[in-house]
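What follows is a set of structures for review.
What follows draws every value from the coordinates through simple rules; no lab data is involved. All values derive from a computational prediction rather than experimental measurement. Cβ atoms are built from the backbone, for glycine too; each structure is taken alone.
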Structure P
Amino acid sequence: MKKRYILKELSRYNTGIYADVIYRNALLYPDEMAIKYGDKSVSFSKFNDRVNALIHGLCSMGVKKGDVLGILSWNCLEYADFYGACMKFGFISSPFNPRLKEDELDYLINYSQCNTLFVADEFVELIDRIRPRIKNVKRFISLGEAEVPGMVSHHKIINTFSKEEPHVEAQEDDPVFLFYTSGTTGVPRAAVYTFRQAIDDTRRFAIALSLEQGDKHIQIMPLFHIGGTKNFWGYFYVGGSNVIMPQKSFDPAATLKAIEDERATDIHIVATHLAAFLALPDVDKYDLSSLKRMFYAASPMPTELLKRGMEKWGPIFIQFYGSTENGPNVTMLSKKQHDVIRKPPEEQKTLASCGFPHIGVHVRIVDDKGMDVEPHVVGEIIVKSKAVPTEWWHKPEESAETFVDGWVHTGDMGRYDENGYIYIVDRKKDMICSGGENIYPREVEEVLYQHPAVQEAAVFGIPDDYWVEKVHAAIVLKEGVKVEAQEIIEFCKERIARYKAPKSVEFMKALPKTPSGKILKRELRDRYYEGKERKV
């Protein structure tokens, strides 16, 4: 009888929207852990209850399907409630980067047209200061447990309102996510994802990693970031769980301890995370034997750094390539494709690639005229799949430039080899033009990471009277190590064409990064262009 009842209930949501996933897990794995944050653990059934109560509360306040809901917070349990309500009912979620300054937030909140804003305690004063400038926002919801004047308590809503299943009107072609570009190349803009597009990518991610019920993911990527969010729900999609780590400042030791304590199977990292793990003097004391996968995305992974990680933990590494506006799961370099470090050097070259296109994803590399290039020729990567969006939020002219006949023009420069492996060369806008030569920063960074003293490196162009633009390197050295700039320059000249080697080097204690770990080259570069009329 019980099984018949469950099967009947499973048919409640079968529309290709996330409501189906949330309700399904509550029925099939009611007591299994869905999400953990600190000492708080929430089961699938309890999460469904929290989401339902939040939906009923929002509807009682006049929020309607299709309204944009914003959130300003670091990763937390309530962040999952926020997404769950949007994904189940049909609100449009608009997560904002908590590192943004007042003017940047003012712009994005108004640009999003959100009418309801969820605010973590530490950002209440900031939002109060800009309230007169964000007039579209009619409702403010505080995420902390204490009452906040002028705001409705999130905790009061989920503890007061009905936990009954709401009437859901969301359809597959309704928008559900607004994800913003990081701003590393200019003013952020939002890619619009429908349920159909988003869930196609979520499904592809789960299949690609062979995820299964019971897998456990350590969440260190920010939930306002497309990769952090989409991958979070990929585990949820199969009945896996997510352990959310405090995300304001990355703690490599605490993260490895969480993997050990939770017996986690998965973690999503970027190159800077791996460098920080390997820099720990006591890294070997942590038991990571439960890890099935350590996958990386969002920024290039230097080959030498990857090899060090594989020597330490074996072939558990997987690479994804994608961006805010293209899925984001476009290509994948599998664990098997990583397992080449003991093979001859010529067979290791694929470690510098981002692998093959995912099933259902079409990738082309084209020249400036939109014609496909030959193998080994650098061109722009363009992408087509059921998961790619078709517009930037309220930016029709820019949409027409980026989304052309179903193809997303990524602005990423790449090439492919005779076996179909795709290699990311650089962002189109990051290319350095020095003395008439085009130089791709990543190629130089790969060499810098081979130097035994280098922990992190960022290469970019800066103005020069003779060269117009010259290659400059910002470097973080390993702890306790000293080296002269000229040694670094000569090291590069011995390994790549001399014109590609840095002409200047600066040593820094840390490189500026987005919360997702991507190095902010624009911030590094802009210091050298202050007071100048144009940037190369």
Structure Q
Amino acid sequence: MSDSLDSEENSTYLEHSQIKTVLIGLMLGLFLAALDQTIVATAIRTIGDDLQGLSIQAWATTAYLITSTITTPIYGKLGDIFGRKILFNWAISIFVIGSLLSAFANSMYQLAGFRAIQGLGAGGLFVLALAIIGDIVPPRERSRYQAYFIAVFGSASVLGPVIGGFLAGQESILGLAGWRWVFFVNVPIGIFALIVVSRTLKILKFIKTPQRIDWWGATFITVGLVPLLLLAEQGSSWGWSSFNSLLALTIGVGGLVIFVIVEIKMKDAAIIPMRLFRDKTFSFISVVAALTGIAMFGGLVTVPLYLQIVRGSTPTEAGLQLLPLTLGIAIGSVVAGRTISKTGRYRKFPIIGTSLLASSFLLASVVSPDTTYRYVAIITMLFGVGLGFVMQPTLIAAQNTVPKEDMGVATSTVTLYRQLGATLGTAIFLSILFGQIGVQSNQRFAEASSNPAFQAALDNPANQSAIDEIEQIRTGTSALDDSSWISKADPILVRPILDGFTDSLTIIFLLATGLMLIGIVAAYFVPDKEIVNTKRTEPE
């Protein structure tokens, strides 16, 4: 028996009035994590430029995702054992501390370390909130209540890029660089969330029962995932056949093999019980979740860079230009949630969603510096609808296919796969992007060399500063650590760099298209099960 709100014999789903009280606290915690994911996206270019580390910006993003990924299944299992209330409060507290430290970072590597602390808290915010909803709401009605979460996610997606862009665009606020307030803003929100959560979650009643803690499982999932995620991040700079790459691959694979062996031996006490994967629905849903994570963060980290570096948008403008993406997520989530609540069927949405994601990536593969914003807006909205059709139904499917006592581990496992995909996608896509810019730009410079206007720009002494920057990119001595000079340089001179940037994006988007085609196949094999409600009763 696990720490659950009910058992098979005694259902303790809450009434609507009680659920609304709990939702207030959960939504604040979820808003905190969702806002941080989007508020940093439009500010990262400014942060990278200021800290002289734009090309290694993936460290700041990946460090956050690594720790949040690794802690996700641990939070899920510990929540089943000890109760989710205290863990949710701990998660918020750790997140706030990491945010405060990040605001004072003086280098990109230092920022990455502090973002890792943030991730230790963020790993619990999503999974615990979603698991609590699974505890207190009957299966058929979960999509309706999870729509509130999607609304929170959508609001954060709207506010995050705009706030992040606005703050990053300020040279100074109260004597500190504007981008530092991107992290400061989490502190008052987090403290308020902590107060509200502490009060509203008192309604939850957990029965704590003794159970072994899978410390070895927690150890070896860390040993397995960290080297592989570092390999994804640093593989191109290390060299894929280098000693460092092979060592990371060996340790990572070995760690995961031992992890699986440990989990088999731990049986029900395992962080991720292997018996869950005997269910066809759970297995294929996990694959879809992982691929969706790759798609989601692949788009979230590359599109803002395209808007700012190639199109010349300010951080604030880039945030506003991402509104179609947010609108798409909201539309997809609402349509999916209401339909599932009425029909009890969810299978068609992952199929349609992955198809839309594949289509949007394919359409995005032809973008160039001359592409109109209208075209970009249509693609991002299509991308958002696809995400909305996949994110909520996959979680509902996972929760519906496992016994109630496995609610926490099922929720955390699907979230883990999505986060793992997000971490790998961010690391690999950014690695490819900055690894290819020099190569692709050189090809474009070779084509431009016969252009008289380009030659005239090269001979103009006023362009010497930009020419020095270009030469470093062409020779590989610089990987675009600071892109702020591009918007000030002669447009004719920097056009090959912009073309090279979009050529690099084409490679990424075509790769993402192929991955989402696999996602379509996985979604197709998800069984078409109907969600049946369990009788709701008053909690004891």
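List of remarks:
- A value of 9.8 for mean count of other Cβ atoms within 10 Å over residues 342-349, calculated from one of P, Q, originates in structure P.
- semi-axes √(5λ) of the Cα gyration tensor in Å derived as 39, 26, 23 - corresponding label from P, Q: P
- Which of P, Q yields 10 [relative contact order in percent (Cα under 8 Å, 6 or more apart), calculated]: P
- Computing helix-only ellipticity at 222 nm (-39500 (n - 2.57) for each DSSP H run of 4 or more, over all residues; to 500) across structures P, Q gives -25000 for structure Q.
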